[in-house]
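Each reported figure results from applying straightforward, stated rules to the coordinates on display, with no laboratory input. This one's a predicted model, so the numbers in the text were calculated from it and none came from an experiment. Cβ atoms are built from the backbone, for glycine too; each structure is taken alone.
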Structure I
Amino acid sequence: MSRRLTITPELTRELHKKTVLLKYNCPAPKNGAYGWLVEGKELTLHNDVIMEQNVGLYGGPYKPMVGGRASSGLATVGAFSYSYSALPDGFVAGRYCSISAGLKFIDSSHPLDLLTTSAITFRPRNHLFREFVTAGIEEHAAGYSTTCDLYPRVGHDVWIGENVTISMGVSVGTGAVLAANSTVTKDVPPYAIAGGNPAKVLRYRFDEPTIERLLNSRWWDYDPRRMLDVVGPDFSPLMDDIEDGLLRTYSFDRVELTI
C-alpha cells in the first residue's frame with residue numbers, strides 16, 4: 001500500500017511553521033521550494049509519517065541499496081531530532097536524536113535457502129541471465145521480493161555517528177550511541193555505546209541504577225525548556241522533580257501524513 005503525495009504550498013508552509021527543516025536553518029518557502037522539496041512534485045509514501053515540531057530532515061530523498069525501495073525522505077521523527085542522512089519513510093526515531101551523514105540500511109536481500117544466492121533466481125529480465133532462464137526461475141521470481149519493510153526503530157536521545165550501517169528490523173534503545181563506521185546487526189540496549197563490525201557493546205553511558213531511573217522518568221516527554229536547562233552532569237534534581245510529580249508533560253505539535 002502506498003500513496004502519491006503532491007507537495008503543495010499549504011504543506012510547505014505547515015512544515016516551516018512547525019520548524020520541520022529540510023535544510024540546515026532553511027528559510028521559509030520561496031519561489032515554490034522549501035529545502036529540498038519542490039511544490040507541485042509528487043512523492044510516494046509507503047508508510048504513515050509523523051514529524052514532530054523542531055526536527056531536521058536534511059538528507060533529501062532516500063536512495064536504497066540495489067534492489068531496495070526508494071523513498072520520499074520524509075520519516076517519522078520526534079522533536080529535536082535531526083538527520084544529515086536521507087531516511088526512508090518506514091524508519092522511526094524518537095526525540096533528541098542526532099544522526100550524522102552516511103547512514104545506510106541493509107534493505108535489499110538475496111535468497112539464502114536456494115542452491116545459489118545469484119540474482120539469476122529473481123531477475124529473469126536481466127539480460128545477463130536471459131538465455132538461461134527456465135520456467136522454474138520465472139515462477140520463483142514472480143513471488144520473490146528483494147525489499148524489506150521492517151526498517152530499524154530508534155529510541156530517544158540516540159546518537160548515530162558517520163557512515164553507520166544498520167540491518168533491517170534492528171532496535172536501537174533510548175540513549176544509545178552508535179560509533180562511526182559501525183555495522184549494526186543486532187539490537188542495541190538503552191544507553192549502550194556500540195561500535196565495530198559487527199557492532200558490539202563497548203560500554204554503557206551510565207551505571208544500571210541511573211539508566212533505570214532515566215528510562216522510568218521518560219524525561220523526553222516534558223517541557224524542553226526544563227530539560228535543556230540541565231547542562232551539567234548532575235541531572236538528579238530533574239529526576240527528583242519528575243518523580244515527585246512537579247513537572248507536566250509537554251504537548252508537541254506535529255505534521256501527520258497518512259497513506
Structure II
Amino acid sequence: MNLQCLKLTACFALIAVSTAVGKPLKGLIITGGCCHDYKNQKNIISEGVSKRLPVKWDVYFEMNQQKSKEHLSRKGWADGCDFIVWNHCFAHEKDSKFIDSLAAIHKAGKPAVALHCAMHSYHWSIKPAEGKKENTWPEFLGAYSKGHGPKRKITVTKAKGQEKHPILKDLPDGWITPEGELYNVQRVLGATVLAYGNNGVAKEPQACIWTNEYGKSRVFATTIGHHNSTMSTKEYLDLVANGVRWVTRTE
C-alpha cells in the first residue's frame with residue numbers, strides 16, 4: 001500500500017512539473033561557415049540550453065555557403081519552430097533579395113537569437129538599397145559590426161540601467177571570458193545595449209550584448225562566442241538560455 005502511494009505521489013509530481021514547465025519550445029539552429037568550430041558548437045548550444053529550459057532542437061549544419069543558401073531559399077524552411085538561433089559565418093553573400101527574405105521571417109514575428117559571427121554575416125559585400133542607410137541584416141540585428149580585435153580575454157560589463165534585465169540576471173558583472181575575440185560594433189541601430197566588452201587594447205568598450213525589436217519579433221544578440229571554451233561556460237549558456245526566454249516571451 002505504501003509503495004502504491006509512493007507511485008501515485010511520484011506520478012502527480014511529474015504531472016505538476018510538466019504543467020509548470022509547459023510544452024517544450026521548438027528551436028532551430030542555423031550554423032556553418034568559415035572560421036569557427038560549428039560542428040561542436042551546435043552541440044554545445046543545444047545541449048547547454050536544454051539543460052536550462054525545455055527545448056526540442058532541429059539543427060541545420062552546412063559549411064558550404066551556396067548549399068546553405070539553397071536550403072534557406074526553400075519555402076517554409078522555418079515553419080514549425082518557435083525561434084531561430086543564428087550561429088554562422090557567411091560574410092560575403094551578395095544576394096540582397098535572399099537576405100531580405102531571411103529578415104522578413106523575423107519581421108513577421110519569428111523570434112531570433114544571433115551569436116558571434118551572425119553579426120558579420122550577410123552584409124559586408126552589398127550596399128544598402130537606394131534610399132536606405134543600412135542593409136537589411138544589420139537592421140534586423142539592431143547593430144552594424146565589421147572587423148574584430150585580437151584574440152584576448154574579454155571583460156564584460158553591464159550597461160548602466162540594464163543591470164537587472166532578465167537576460168543578464170545570471171551574468172556576473174565584470175565577467176571575464178576564458179578566451180575571446182572582441183567584435184567592433186561601429187553603429188547601434190535602435191538596439192538596447194545590455195553590456196559592453198573590453199579586451200584591454202580597444203580604444204573604447206564595444207557593445208557585446210543587446211536586444212532589438214524588429215517588426216513583430218524580439219531579437220537577442222551577443223558578439224561573444226568565438227571559442228568553444230567560452231561557449232561552454234555556465235555564464236555563457238545561462239546568458240543564451242535567458243536570451244531564448246526573452247525572445248520567446250517565456251521569461
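Here is how the numbers come out for the structure above:
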item	result
If mean count of other Cβ atoms within 10 Å over residues 56-63 is computed and equals 19.8, the structure in I, II	I
Structure responsible for -0.59, -1.20, with log10 I(q)/I(0) by the Debye sum over Cα atoms at q = 0.10, 0.16 Å⁻¹ calculated and labels I, II on offer	I
Highest-scoring label, criterion being volume of the Cα convex hull per residue in Å³, for residues 40-127 alone, among I, II	I
Label whose coordinates, when mean projected area of the Cα convex hull in nm², for residues 184-231 alone is calculated, return 4.3 (choices I, II)	I
Test item: FRET efficiency 1/(1 + (r/R0)^6) of positions 48 and 136 (r between Cβ atoms, R0 = 41 Å, to 0.05) calculated as 0.85, pick one of I, II	II
Structure with the greatest value (metric mean projected area of the Cα convex hull in nm², for residues 88-159 alone, set I, II)	I
Structure responsible for 1.00, with FRET efficiency 1/(1 + (r/R0)^6) of positions 120 and 224 (r between Cβ atoms, R0 = 30 Å, to 0.05) calculated and labels I, II on offer	II
At a computed 15 (relative contact order in percent (Cα under 8 Å, 6 or more apart)), which of I, II	I
At a computed 20.8 (mean count of other Cβ atoms within 10 Å over residues 24-31), which of I, II	II
Answer label among I, II for the case where helix-only ellipticity at 222 nm (-39500 (n - 2.57) for each DSSP H run of 4 or more, over all residues; to 500), calculated from the coordinates, equals -9500	II
